[in-house]
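*Asks:* Following are the structures in question.
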Structure 1
Amino acid sequence: MSTAPLRIAIADDEVDMRDYLLKMLPRLGHLVVAVAADGNQLVAECQRTLPDLIITDLKMPHRDGLSAVEEIWRGRAVPVIFISAYPQELADSAVSKSPLTTVLVKPIKRADLEPILRRAASSQPKPNSSP
């Protein structure tokens, strides 16, 4: 069963993590439509590109991933994968309890992301599908 590629926005203040995702996600058949180094950039990029999925670090300068996602969700609910070395900081958040949220602990590997991306892609509406 083939699924359409996800349009993904990524945000991380670590250049190495952004580069890793920029290389890996296309290899898995997905499109990176936005890249951000902090939460403010993530909000702006998501408003501009309307991604199918967001992959964001939790802790970033200027604005963290959690408050950025909360703002994005006020306009549009989009699935999110939070990546963090400190996932416990998300534990008390309503965002963490959403079925749209997945949390991965750094360092992440391809094997960590693949099943989540498959699930997200298979839950996307099918273009031009008939009932």
Structure 2
Amino acid sequence: MPVSLTVRVYFEAAHRLHNPERDEAWNRETYGKCANPYGHGHNYTLEVTVEGPVDPETGYVVDMKRLKAILAETVVSEVDHRHLNHEVPWLSGINPTAENLAVAFARRIAPALPDGVRLTAVSVHETERNRATWRPD
């Protein structure tokens, strides 16, 4: 019987929401202050849920310290205190909305998980009231 496990980690980053296919007026209308040409920052929360069988020897699906280390290695170390539009190569060409970040983070986290552990949700909180969540199809 699978069990779900959720951990949260935090990072700070800047971004600019902008669609280069549209003009500045459209971007300002669509993204408001998030379209600032110099960007703006957030204190993000990254919440990740995995699922798997409980190991009878350890009692874990995966050790939470190990899961947090995976998140640090695959995502946080590369985005913390960075401008997401300019300083993170694997986000190049991606409009860094919370929705797009959740998908991009899931793509990095899933392959790093131990065998038998499945990624079931990645939530990116831009604020304590706003978040986007990716779930597998």
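Values quoted throughout were computed directly from the atomic coordinates according to the rules given, and no laboratory measurement underlies them. What you see is a predicted model; the values in this text were computed from it and never measured. Cβ atoms are built from the backbone, for glycine too; each structure is taken alone.
*Asks:* Of structures 1, 2, which gives 4.3 when mean projected area of the Cα convex hull in nm², for residues 13-84 alone is computed from the coordinates?
*Replies:* Details: 1: 4.3; 2: 6.7.
The value was obtained from structure 1.
*Asks:* Still on this structure, I have one more. For distance in nm of label points 7 Å out along Cα→Cβ at positions 69 and 101, which of the structures 1, 2 scores highest?
*Replies:* 2
*Asks:* Could you figure out which one of 1, 2 the value 0.65 for FRET efficiency 1/(1 + (r/R0)^6) of positions 93 and 117 (r between Cβ atoms, R0 = 25 Å, to 0.05) was computed from?
*Replies:* 1
*Asks:* For Kirkwood radius over Cα pairs in Å, the calculated result is 14.8, so let me know which of 1, 2 that is.
*Replies:* Going through each structure in turn, the value belongs to 1.
*Asks:* If relative contact order in percent (Cα under 8 Å, 6 or more apart) computes to 31, which of 1, 2 did it come from?
*Replies:* 2
*Asks:* Work out which structure the value 0.05 belongs to, where FRET efficiency 1/(1 + (r/R0)^6) of positions 5 and 21 (r between Cβ atoms, R0 = 25 Å, to 0.05) was derived from one of 1, 2.
*Replies:* Clearly, the read-out refers to 2.
*Asks:* Another question, then. A value of -6000 was computed for helix-only ellipticity at 222 nm (-39500 (n - 2.57) for each DSSP H run of 4 or more, over all residues; to 500); which of 1, 2 is the source structure?
*Replies:* This figure was derived from 2.
*Asks:* Assign the value 0.65, calculated as FRET efficiency 1/(1 + (r/R0)^6) of positions 37 and 109 (r between Cβ atoms, R0 = 25 Å, to 0.05), to the correct structure from 1, 2. All intermediate terms of the calculation are to be shown ahead of the outcome.
*Replies:* Numbers: 1: 0.65; 2: 0.20.
The correct label is 1.
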